[in-house]
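Bear in mind these aren't lab numbers, they're just calculated from the coordinates by the rules spelled out. Please read these numbers as outputs of a predicted model, since none were measured by experiment. Cβ atoms are built from the backbone, for glycine too; each structure is taken alone.
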Structure I
Amino acid sequence: MAALPETLRSALDEELGKYPQNRLTQSVERLSTRYRENNPASAPILSSEVDIAAYAGYRMPATYAAVHAVLAEAALRAPGFAPRTQMDVGGGTGAAIWAAADVWPSLEESTVVEQVPGAIALGRRLAGNAGDKAVRDSTWRRGLIDPAAPAPEADLVTLSYVLGELPEARRADTVRWLSAKAGMLVLIEPGTPAGYERIVEARDQLVELGLSLVAPCPHEGACPIPRGKDWCHFAARLPRTGLHRQLKSGTLGFEDEKFSYVVASRTAPERAEARILRHPAKRKGMVGLSLCAGAGLTETIVTKRHGAAYRAARDAEWGDAWPDQSTVD
């Protein structure tokens, strides 16, 4: 499970302890309803300090888990990539800079651009507790997503759960703007059909702009998933603290954050030969894999007679890379 760093979890609990539990719960319910509506935001969604604290308690653990999973896969596919600088656009309270610092110890400078002053204030306080210098000494700037402004310039540029808050007409310009001076660009959206549609449109645009796809795609051809019938998404499991369960009115000690994403770079990665798109179907003596590969969508059965491939398939999870299927024929 991708748990928040202990220093962040403790600092977040301390911040949430400043507000009555019922007020936090009311804010979470309202924010949850607003996010499920999946409509572009005409005004900042976080309108009060209690909203900002509730948002951080409600969303930071899941955002951290998703971003960490995506960046870990990017690091695996681009082993030579050692970013020194990161810019997180629309970064809220900063989950992405914590995740990036954990994946890449090479990071020296992190910048968060956010439009809500209260989110900046809370994110800065939380970051002050970090062990990683890039997080602890991070720069926080108030700003909007503005494709007319100078493009974000950093080795790593991240945008998490923001494209869906933009009007549809602005998204292509935003992707072009974000990618203009980024060494590596990471875009993450909810793992819903609508979130996937935004990601696949950005994916196609990034390829047209000449960037190389790092993850999750094993190829740069057209996405083979039938539009409107299925969607590409993944999941990261994270533990829930007692306070987290209260805020979400949950009983389980964990949750699964589902997300769609694309990572693109100016240098060619070590691309996966195939990607597992669903939970492997594990039965006695066999494993069924749903794969996306350069040849399109395939279903592969791996049995005990495949030896090492079978043992690897037994350990495989949804979202993992998989070698060329000829190795198990």
Structure II
Amino acid sequence: MIPERSLEVLRAIVQDYIATKEPVGSKSLVERHQFGVSSATIRNEMAMLEEEELIHAPHTSAGRVPTDKGYRLFVDRLGEVKPLSASEKSAIANFMVGSADLDETLGRTVRLLSQLTNQVAMVQYPTLGRSRVRNIELIQAADTRILMILITDSGRIQQHVIEISEAVDTAFIGEVRAKLNLKLSGKPLGEVAELLQAFEGEFNPVVVPQIRLIIESLLDQVDANRQEKIILSGTANLARREEDFPGSISPVLEAIEEQVVVLKLMTEMQAEQHGVSLRIGRENAFEGLSNASVVVSGYENQGSEIAKLGVIGPTRMDYSSNIAAVRAVARYLTKALGN
């Protein structure tokens, strides 16, 4: 059990190190914080924290810096996260207005999150298993050309032009559209192929070749939703903080480039304290992220989580502010998708 005063000293060390980038000594702690005790007493507290492997000396005769374990204890004991300023809230609200489709919405989201946190921001696309068909639109673009639009409940809009071998009329297109929506509207994307197995049998055999082309196009669009996808923004922010990564920043950059690794990590992370999930340093199973921290939160549609967003940065990050930003942007994205 760590005494309360020792925890206060740890909190001060973490806050000062995040703010100054410099190892923290007992003298500076006494000068900056109102502990009401001598420098010698603070040194004793720091010695105990070091024995508990919560802080360490980066080199001889230096001050102390937090370890991964120290950051974890600091975060776990955060009573509340730093609230967003009025300007930050306004920026989020204004940034999210006017997006035309899911691609644009997520693109805006990842750029906004990067700007708010000065970290690498990442947003995961909704996956196939969590999306449903909202609507299918068929539009006659020419006598032998049909524009198909698939809209999912996550807001994703996909378009594809179908070339038909023979001319079709608007009545035929209207009939196909009505039957597709009757059969598929509200159904999970994962069930579309099965639901369409006997679809061509509902039409005159003369138009079956055209129906097959339409079904093939629709299934291609559904398959596009199967691809796990993530978008990133702010990689340059890491380069500006290269000194925060011992040895080399290359392993972190390589890990970020491996989208499969990042997607797997985000999928595994489940919300904990403050509505986010957090991995600090060596808590990340992937070696390339052993000097980084990852903050993730889920975003929702119709009351269910459909994917996640978050940030990656050095362990010396402003956890309170980043947790608040990730959580707030996730909530605004949920709201935007619900409109």
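If you work out percent of Cα pairs over 37 Å apart for I, II, which one comes out largest? Mind dumping the intermediate values first?
Values: I: 16; II: 35.
When percent of Cα pairs over 37 Å apart is computed for each of I, II, structure II gives the biggest number.
Which of the displayed structures (I, II) returns the greatest value of mean count of other Cβ atoms within 10 Å over residues 149-156 on calculation? Please list the in-between numbers first.
On the way: I: 17.4; II: 21.5.
Looking at the calculated values, the largest one is II.
In terms of mean count of other Cβ atoms within 10 Å over residues 197-204, which of structures I, II is highest? Before the final figure, lay out each step's value.
On the way: I: 20.6; II: 11.8.
Largest value of mean count of other Cβ atoms within 10 Å over residues 197-204: I.
Compare mean count of other Cβ atoms within 10 Å over residues 117-124 across structures I, II and report the one with the greatest value.
When mean count of other Cβ atoms within 10 Å over residues 117-124 is calculated for I, II, structure II comes out on top.
Given that volume of the Cα convex hull per residue in Å³, for residues 53-236 alone, derived from a single structure, equals 115, which label among I, II identifies that structure? It would help to have the intermediate numbers written out before the result.
Values: I: 115; II: 190.
The value was obtained from structure I.
Consider the structures I, II: one of them gives -12000 for helix-only ellipticity at 222 nm (-39500 (n - 2.57) for each DSSP H run of 4 or more, over all residues; to 500) as calculated from the coordinates. Say which. Don't skip to the end; give the middle numbers.
On the way: I: -12000; II: -14000.
The structure behind it is I.
Who wins on distance in nm of label points 7 Å out along Cα→Cβ at positions 85 and 221 among I, II, i.e. which is largest? Write down the numbers at each step before the final one.
On the way: I: 3.8; II: 4.4.
Answer by largest value of distance in nm of label points 7 Å out along Cα→Cβ at positions 85 and 221: II.
Among I, II, considering only FRET efficiency 1/(1 + (r/R0)^6) of positions 93 and 205 (r between Cβ atoms, R0 = 35 Å, to 0.05), which has the greatest calculated value?
Details: I: 0.80; II: 0.05.
Once FRET efficiency 1/(1 + (r/R0)^6) of positions 93 and 205 (r between Cβ atoms, R0 = 35 Å, to 0.05) is worked out for each structure, I has the highest.
Computing volume of the Cα convex hull per residue in Å³, for residues 269-308 alone for each of I, II, which one ends up highest? Don't jump to the answer; show the numbers that get you there.
Details: I: 81; II: 66.
Greatest value across I, II: structure I.
Assuming 16 is relative contact order in percent (Cα under 8 Å, 6 or more apart) as calculated from a single structure, say which of I, II it is. Spell out each step's value before the answer.
On the way: I: 16; II: 19.
Derived from the structure labelled I.
I, II: which one has FRET efficiency 1/(1 + (r/R0)^6) of positions 13 and 173 (r between Cβ atoms, R0 = 41 Å, to 0.05), as calculated, at 0.55? Write down the numbers at each step before the final one.
Details: I: 0.55; II: 0.05.
Going through each structure in turn, the value belongs to I.
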